[in-house]
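Following are the structures in question.
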Structure I
Amino acid sequence: MEHIKSKIRTIPHFPKKGIMFRDITTLLKDSEGYNQMIELLVDRYKNLDIDFVAGIESRGFITGSVLAHRLGVGFIPIRKPGKLPAETVSEEYELEYGKDKIEVHKDAIKQGNKILLADDLIATAGTGVAAANLIQKLGGEIVECSFIVELPDLKGREKLEKKGLKVFSLFQFEGD
C-alpha cells in the first residue's frame, strides 16, 4: 500500500495558494502501482452485487472504467454540462466561489440498479454529493462511494455518510 501511496505526488499551491494538490497522474503512469491499485479495488468489490460503476468526470473515468471492466459490469459517465448527447438530468453543487453542475444520461440508470460511485479524490464532497443525488434521482442504489485519495480535514466523508452512504478511500492525506 505504501508503494502505491508514494506514487501520488503533492503539488503545493495548486490551483491556488494554500492548496496542497494530490496528483494521481504520477500513480497512473507507474504500471506496477496502477495495477496494484486496481487489484485492491477489484478485490474489495468483486463479490458485491454491483450493476454499474459510475465515474465522475474526469479522473473518476480513469479508475471507474477499468474497475467496471474488471468487475464485468457497465460504466456510466457523470459529466460536466453539455458533454452528453442524449437527454440528461443534472444536479447543481456549490464551489468555493459559485456553483457548478454535473449531468448523467436520463436513461443510464433504472430503478433498483446497484451503483458503485467512483472518483479519484474526496475533499469537500461537493461533486460526490451531487453525483449521489443524480444516481438516487434516477432510482439507483449506491453500494458505496469509492475514492483513491481522501482529504479528511475537509470532512467530505461526513457529508456522504450523513446521506446514509458508505464511503471507502484507499489513502488519506491529512493536514496541509
Structure II
Amino acid sequence: MEKDLKKFIRSVKDFPKKGIMFRDITTLLKEPAAIKDTLDQLYNFAKDLNISKVVGIESRGFIFGSLLADKLNAGFVPIRKPGKLPAEIESATYALEYGTDTIEIHKDAIKLGERVILHDDLLATGGTAKAAAGLIEKLGGEVVQISFIIELTFLHGREKLKGYDVHSLIEYDNEE
C-alpha cells in the first residue's frame, strides 16, 4: 500500500530552501481514493486503542488528524504556532537546526488520563513531535500513539521519539 500512496506525493526540489526536497501531500489531497486509503490505514493503527483525543500539529496535521478523530469518535485538538489560540495556553520551545521554534496548546484541551494520538503529516527530525508530546503529557494526557503520513528516515526523527508507538505510511530514505 505504501507504494500506492507514494505515487500521490509530489516532490518539490529546493523548497522551502535550497537543498531541501519538500514532500507535498496536497497532491494526495486532490484524490478521494488516496484520502480514503490514507485515513483507513491511520484508522487501522488506532482503532483498538480507546482514544479520547487526536491532537494535530499545525497545519497539515489538522487535515487527517481531524478526519481520524471523527472516525475514532474522539475529540480533535490543534497544536498551533504562537499567537493563534485565543484562550489560556501551554507552550513548548524546541531546538531547530538553526534557532528555536515554539508551539502552543490550550490548557484545557486535554484532561488528566485521556488517551491521545498525536498526528502530523511528516516526521523529519522529530523535534516538533517530541515537543508536542511533551505538551500533551504536561496537561496529563497519555500519548498512546504518534502517526505520520510521511517519514524521512534518513533524518532519524524516530530516535527522538523513542518510547512512543510511532507509525508512518510512507518512508523516504534520502532526499532524492
Task: FRET efficiency 1/(1 + (r/R0)^6) of positions 24 and 88 (r between Cβ atoms, R0 = 30 Å, to 0.05) - highest-scoring structure of I, II - done: I
Open item on the list: By the measure distance in nm of label points 7 Å out along Cα→Cβ at positions 32 and 160, tell me the structure among I, II with the highest figure.
Closed with: II
TODO: State the single structure among I, II that was used to calculate distance in nm of label points 7 Å out along Cα→Cβ at positions 40 and 152, giving 3.0.
DONE: II
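All of the numbers you see were taken from the coordinates with simple rules; none came from a lab. Small disclaimer: the values here were computed from a predicted structure and weren't measured. Cβ atoms are built from the backbone, for glycine too; each structure is taken alone.
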